[in-house]
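What follows draws every value from the coordinates through simple rules; no lab data is involved. Given the structure is predicted, the values throughout are model-derived calculations rather than measurements. Cβ atoms are built from the backbone, for glycine too; each structure is taken alone.
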Structure 1
Amino acid sequence: MTIYLDIDGVLLTTKDTKTVIGVKLFINFLVNHFDCFWLTTHCKGDSKYAIEYLKHFFDNSTIELLKRMRATNWNLLKTEAIDFNSDFYWLEDYPFKSEIKVLEEFGMKDRLLIVDLNRDNEYENLMYFLKNRLLQGKVNNSKEVNYNEPNVFN
């Protein structure tokens, strides 16, 4: 399964840019269980710019994990970089309406996970959801969960 990942608002806060508790565990989970790609303005064709930016916020061991993520390239919309023939989830804090429309046209709007770092236990909830998705391929009786429904984990 593929993960497309934004940086600002997903790995770092957007205001007073900083990390959030649990982000290192979340990064470790992602890179060890998924095929991860950057989908961020910090990486358009080359991951080195994303890594250089993130070095200001993460220790060396986390940076080494982040180096395992691959670059994407796009021009106007991030959806240009998504392989719609793959099994993917896109973790984004603020998708454009035009990007959501593209997802809808492909019947893939449910593959957008809107991240809100102000929500309690956001990384824990994302990991729970994504683990559930990994298990669904192996266990037939998994409960369907829509991550973007309000209070789905409360």
Structure 2
Amino acid sequence: MDNTISTFDGIIEIEVRGTKKYSSVKNNVMVDSDMQTRWDEHLYFEFPDMKPEDCQNSSVSINLVDKNLFKNEFIGRYDMDWQTVYFTDKNMLEHQWLALSNPESEDYQEIKGMLKMSIAVRGPGDEPYPLNPQIGDKEVSQVLMPT
């Protein structure tokens, strides 16, 4: 992302097992600001014919993109495998900060942005749990860094 731009039109793209889903576009998201943009959306992926061994090889890619009229501009990404989520308490990461990086940039470890997300992975017979209300929205702790 060009550092001279003070705002961007953000969209979140999530890819699971080759299937992509998108959030709505949030216009005029402030760059380098203490203001936080909230999507408050749920995206569901269902794979009814998936085998247990498929879970071991599946991942989740979360991309933040600047939505433009002619060409979208990639900002940053966070990748994780399903097992990271599935083997946590309640099979979910709840209100988790993710540090986004750009794997195509010269410095892959440079943080391009942060997203706070909740992600759940459920298998047959797993009980769904409701999300807890978020307390302390601006607090950044226990950030998952790119690997």
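Assorted remarks:
- Origin of the value -1500, where helix-only ellipticity at 222 nm (-39500 (n - 2.57) for each DSSP H run of 4 or more, over all residues; to 500) was derived from one of 1, 2: 2
- Structures 1, 2 were shown, and relative contact order in percent (Cα under 8 Å, 6 or more apart) at 26 was computed from 1.
- Structure responsible for 49, 33, 27, with Cα extents along the principal axes in Å calculated and labels 1, 2 on offer: 2
- Origin of the derived value 19.4 (mean count of other Cβ atoms within 10 Å over residues 38-45; candidates 1, 2): 1
- Per mean count of other Cβ atoms within 10 Å over residues 22-29, the highest-valued of structures 1, 2: 1
- Each of the structures 1, 2 was assessed by FRET efficiency 1/(1 + (r/R0)^6) of positions 6 and 86 (r between Cβ atoms, R0 = 41 Å, to 0.05); the largest value belongs to 1.
- Taking distance in nm of label points 7 Å out along Cα→Cβ at positions 14 and 94 as the criterion, the top structure among 1, 2 is 2, with the largest value.
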